Structure I
Amino acid sequence: MSEMLRRYLQEMPLIAILRGLAPEQALDIGHALVDAGFRIIEVPLNSPRPLESIAKLAEAFGGRALVGAGTVLQRNDVRRVQDAGGGLIVMPHGDTSIVAEAKERGLICTPGVATPTEGFAALAGGADALKLFPAEAIPPPVVKAWRAVFAPETLLLPVGGITPERMAAYRSAGASGFGLGSALYAPGMTPTEVRDRAKGFTTALTHG
């Protein structure tokens, strides 16, 4: 399990998922998030020219944030992300061959799982954390049940439909952090809008 991932999640248990980000916006949006305290940034591979965005973000913020790719569906995408400077591989599913490729290359990998069977298989394959996806189908009572059977150090990260108001119940149930999608960023948003939304999430963490 990656100590870097654990440390960044302890500093700020929020992962920015920038689906639809264009490379031309990458640095401005990245600055807004890093200035707000975010330490993990994910650019899904079904975004426009995602490797360009990953390269820009990794170069600019590599010392302060973990940058990588989401929606990684093919094993050969892992190399492409690494070549762009990315250090994180996030998947919507639990393909253990992709996990193995990421770990062989020294990258942090968070596969998507929806059942304990998938979760234990992913961990056995070397996963650094479990992306509980979609979180709408894995509510806080389910996360609490998972927490009872997984090792205490297992990182459980609900992703999908997370809003500031929903985080407290998940945290109480044992969630280690959250992946934030359209409630944080959507294409066309300005850096100021992203910064304001980021503040809404960080404030909810503090006061939730």
Structure II
Amino acid sequence: MKKNLAIAARATVVTLIVTGIVYPFVVTGFADVLFPHAAAGSFVEAHGSEVGSELIGQSFTTAPYFHPRPSASDYDGANSAGTNLAVTSKKLLDGAAEIAKAYRAENGLGDHDDIPADAVSRSASGIDPDISPDNARLQIGRIAKARGIAPDRVRSIVDEYTDAPLLGVFGEPRVDVLVINLALDRTFGAPAHITAK
């Protein structure tokens, strides 16, 4: 029995060292060398200070900026979660209908204009940083009007900041809301009276 306990204890210690210390350090080291920006948190800087991460959504609610997907956690990373409501849930459907109505109103769309699913559905994490290019394009008119510029100028920013699927096949095209909003400010100037929530 003592022999078996000694073997089990040694196996536990070795496993702990290999999987709990060596492996994380090796993976972190490779990540720091191969993907330094991502390994450091994909932080985004503006005016010399960090303003967020490309990986974590933020709330933008004012007219001159692109708006992110709806969030069940109010964009709180410490409370990251989806709604956990089934697709047949009346509460989910009613909530999506309310969000769709507000989205159409703020973007000058008609009651029956199609809108992309990511404009009315909350992401599983509640802090999804990306929207679809279709969602971004439907917001162009509002942003152009609020900034007093031609819609084509905003459209060119959307085209420039639309990321293709990984390796051309994994995922969907997407637009990072924080990154494109900072690009708007760099290109057209930040409205003095506007702050992102």
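No value in this document is a laboratory result; all are computed from the given coordinates. Not measured: the values here are computed from a predicted model. Cβ atoms are built from the backbone, for glycine too; each structure is taken alone.
Here are the numbers for the structure shown:
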| quantity | calculated |
| --- | --- |
| Comparison of I, II by mean count of other Cβ atoms within 10 Å over residues 42-49 - largest value held by | I |
| Computed 78, 45, 35 for Cα extents along the principal axes in Å - originating structure among I, II | II |
| Mean count of other Cβ atoms within 10 Å over residues 10-17 derived as 10.2 - corresponding label from I, II | II |
| Rg/Rh (Cα atoms, Kirkwood Rh), for residues 2-49 alone - structure with the largest value, from I, II | II |
| Origin of the derived value 4, 22, 36, 23, 9, 4, 1 (P(r) over Cα pairs in 5 Å bins from 0, in percent, for residues 130-185 alone; candidates I, II) | I |
| Per distance in nm of label points 7 Å out along Cα→Cβ at positions 66 and 122, the highest-valued of structures I, II | II |
| If mean count of other Cβ atoms within 10 Å over residues 106-113 is computed and equals 11.6, the structure in I, II | II |
| Which of I, II yields 24, 11, 8 [semi-axes √(5λ) of the Cα gyration tensor in Å, for residues 114-153 alone, calculated] | II |
| Read-out distance in nm of label points 7 Å out along Cα→Cβ at positions 18 and 162, computed value 1.8, structure in I, II | I |
